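Colleague: Heads up, there are several structures right after this.
None of the figures in this text is laboratory data; all of them are computed from the coordinates on show. The model shown is predicted, which means the values in this text are computed figures rather than measured ones.
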Structure P
Amino acid sequence: MVNIFSRWDAEWYLDIAKNGYRYQSDRGRNSSTAFYPMYPSLIAATAFLTGASSDAGILAAGLLISNLALLVGLVFLTKLVRMDFDEETAARSALYFLVFPSTFFFSAVYTESLFFAAVVIAFYAARRQLWWVAGISGAAATLTRPPGVLMFVALGFEYLYQRKFKLKEIRADAAALLLVPLALVAHFGYMQWRFGSFWIFLHTEKEWGRDLVGTPGRWASFAHFSGGDLLIGVLALGLILVGWKRLRPSYGIFATLAFLMPMASGTLLGMGRFCAILFPIYIVLALIGKNPALDRNWLILSSSMAVLFMAMFSLWRYVG
């Protein structure tokens, strides 16, 4: 029952936590250097502190981190929404987050919940003008998933937005946002030291079938996706567009860039998972859900899809 939350990429995170990074230079062989370090490092640290050195213990550590991060993300999502909307909207945002079709990733041995928590904490801190907290949280997001580095753009815009884009209002605390790109440089620098290549992540991504769309033949890969990828991707795109009118611009910047980033790799595979981390879509859904009929219908549809996708995931069927 516990092991059903460990499928596909989860095995790579658990392997990194147990054995560290490994790079297979043979063409056509996947390597663990395609994954970012924050999540597996926390798994390894938790397993070490608890003395859980077995495979089952490391798996339990991963599940613990994912679900604790899920709870933290929920708390700060509601706190963030309350800054602009009422309590009912905040509660509905959390509910829609929990029943989203690909919500099971947040409780599985995946990075989604940790990334989500880091992002909403960073935006909440930015709204409170706690810029060093925002920078540290943004750096944590960067070390968790590739879209984390986009926080530098979104948080930078939020900083200028709060100061009405007056350069004379910029203070030393703006330097905190540099922690976001510096975290990425530090990780790539470690890869240079460990494997002799600063850009090994990009080389590994090619072996995983992800490359820039400008590469010859990459456009054809857009034809390969699941029904869940397409459905969630279209839904998320529509909600992002609505969010540009209803939410703060920095939210729209983050959601748009994080939506486009995986598509730039030349495939739609995984969009169901990549869209689940876009916190603005839950706020927009909550605003739309003020209509009782829409609220009930969405809860029924989304919950049903979540149950189906979880069952497919547990049976090693690709979901998104």
Structure Q
Amino acid sequence: MRGLPFAHGGPPLRGRLRAVPEDFEVDECLGFTPDGQGEHLFLRIEKRGANTEWVARQLAVALRVAPMAVSFSGLKDRHAVTRQTFSIHLPGKIEPDLGALAIEGVRVLDAARHSRKLKRGTHRRNGFRIRLTDVEGSREAAETIIAAIVARGVPNHFGEQRFGRDDDNLRLAEALFGGARLDRQRRGYALSAARSAIFNRVLGERVAAGTWDAALNGEVWMLAGTHSIFGPQVFDDALAARLVAGDIDPTGPLWGRGDLRSTGEVAAIEQGVAEAMATFAAGLAAAGLEQERRALRLRPAEFSHHWDGDTALVLSFTLPAGAFATTVVRELCEIVA
């Protein structure tokens, strides 16, 4: 997200994030309850300072199953305390001794059977509790920005973690589109980073123009809280009311093969970015990804905040799956090492 414009005038605060893992807590909500039967054991786990994929591998070893037998819905931050669900394919009636699991930084909170495996992107939302420390700046200005975030939301950028340390995943994408052979995991990282970079550039142009939460000619809309899209269509009073109410959001492209659904002014912006990032756009199409859409606006729910002493600010909010808490934080606070 480096270099992207701000929607609310720029952060009035400076501070530290993740001085300790407990400063960044994530609570995954599946949106459904395991049905209590079946071949898949759902484990709700709390992890501290651990990578999601590393935990999955450790679970496979500890439960003596193949790595492919362990699945999860979403990747969660390593430098954090996170609670999320893993599923393990364990047919039969013998239940493992979960009390004997000894994985560093991992604690089993709950276990239940379910009839289906947990697939990627299944969870509905994530709850965040973020503690910013060594905070400097104007509290009065911060309160103004917080009010704007609650009222209007923030640009739905992909966070820096999507691109890897020092943009390593973008360099993987350049290598992939240049003919390099990558294993399945690194190929996935590369494609995702390239797609996210195009989207962020489009959104950045809309933010700079002040139209990231407004209607342009040729807009494609997404129903808030879903992946359902419609349009383009004439922007009338009914659509205007739904936009203000947060019922619908304008969208940007997740690049792939095929024609853009957007038209007019929106399509001109998106096609211009694709031409400027032609290697990524062509590579994504050649890889077989289809054109999809993502909301340009992100509206945190259940937002609250309080000051903890003189130099710490605690933020709590929920976001839909696939959204990044750092996109909310960046509008309010510049993060320093």
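Colleague: Tell me which of P, Q gives -20500 when you compute helix-only ellipticity at 222 nm (-39500 (n - 2.57) for each DSSP H run of 4 or more, over all residues; to 500).
Modeller: On the way: P: -20500; Q: -9500.
Working through the options, I get structure P.
Colleague: Assign the value -0.37, calculated as log10 I(q)/I(0) by the Debye sum over Cα atoms at q = 0.12 Å⁻¹, for residues 255-310 alone, to the correct structure from P, Q. Write out the running numbers ahead of the final one.
Modeller: On the way: P: -0.37; Q: -0.45.
Only structure P yields this read-out.
Colleague: Out of P, Q, which structure matches 24 when relative contact order in percent (Cα under 8 Å, 6 or more apart) is calculated?
Modeller: So the calculation was done on Q.
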